[in-house]
Structure 1
Amino acid sequence: MVTDPDEQHDYFGPMGAPVAGPGRVDWIGLRPRRRAPLVAVEEARADAGRGLEGDRVFEQGSDKRQVTLVQAEHLSAVAALAGISSVAPEQLRRNLLVSGISLQALKNRRFRVGSALLEGTGDCHPCSRMEENLGRGGYQAMRGHGGITARVLESGVIRVGDAVKPER
């Protein structure tokens, strides 16, 4: 059990192993159309069964890939593997940049981001756009660092700075 002076947390992962947390939303990006640049926003509305309003997946529909999340702590590893000095969140084409919690621990689990309830549905594998965005070797640099996909179970608002907390 992790204890905080203001709040007591009881986060447990598979087989009772503790999950560090809560995490934090550091950045939010929406993809208005396929291949369009991501638009950074301070908040987004997550709609149950649809995804983030303003994101292309919201209109197209998807069962398992309504929201994509990538871990902030992995950006420096991706940059090093790609042989570049830094990676900006919009280059990775994910919706949420999260820090302070292992996204892998949230796969196949329910977790709250802001007032929305999400469920991790699997790994978010890199696409060929990584070669365009990160340069030659970008796809390989992203392997194992692409984050996770999630579906929205309960609608709510997600803001930069919001906590990311596993549900019991």
Structure 2
Amino acid sequence: MTTASGIAKFLREHRIPYEVFWHKYADTSLRAAHEAGLPARQVVKAVVLVSDGRPLMVLVPANKMVDLLAIDDYIGGKAALADPAQFEPLFGDCEPGCVPATGPAYGFATLLDEDLARAEDLYFSAGDKEEMIHVKGKLFRQAIGPVHIGEFTQSPLH
């Protein structure tokens, strides 16, 4: 599979140099980090939530879990994991089960975990389960625009 059109367009429009590389099939971002030999703290896991009936995307390191209580406190409301049936049609250019890390490109309000906000290099799914995109963290943060940065995770996963 080639890079999802929405992701490629977003990166082109924001003039972000990127490289795409292949890794063995991985059904989670943590496994993808392992298969690609990357530090999981720099691999972006995009998680779709729902708050007050509206979708919300949170970007966290692959080796950490989303902390829904921290997100609730941050947004001043209640957030819950979204049902994939509700949001997967929005990512029609991606393989089922893949959530692109470029939330604003798909119209999502986006939260960015502070660990990723400090990362020099970031890696995320190209829209399938066998390709990864590498970008410079600073350029990615500039491109995704005015996202909310905070501590949105719990302990690392192993």
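What follows draws every value from the coordinates through simple rules; no lab data is involved. Note that this is a predicted model, so its numbers are computed, not measured. Cβ atoms are built from the backbone, for glycine too; each structure is taken alone.
A value of 20.5 was derived for mean count of other Cβ atoms within 10 Å over residues 87-94; which structure in 1, 2 was it taken from?
1
Out of 1, 2, choose the structure whose coordinates give helix-only ellipticity at 222 nm (-39500 (n - 2.57) for each DSSP H run of 4 or more, over all residues; to 500) equal to -6500 when calculated.
Details: 1: -3000; 2: -6500.
Answer by label: 2.
Using the calculated result 19 for percent of Cα pairs over 28 Å apart, pick out the matching structure from 1, 2.
1
For distance in nm of label points 7 Å out along Cα→Cβ at positions 119 and 143, which of 1, 2 scores largest?
Working: 1: 3.1; 2: 1.4.
Greatest value across 1, 2: structure 1.
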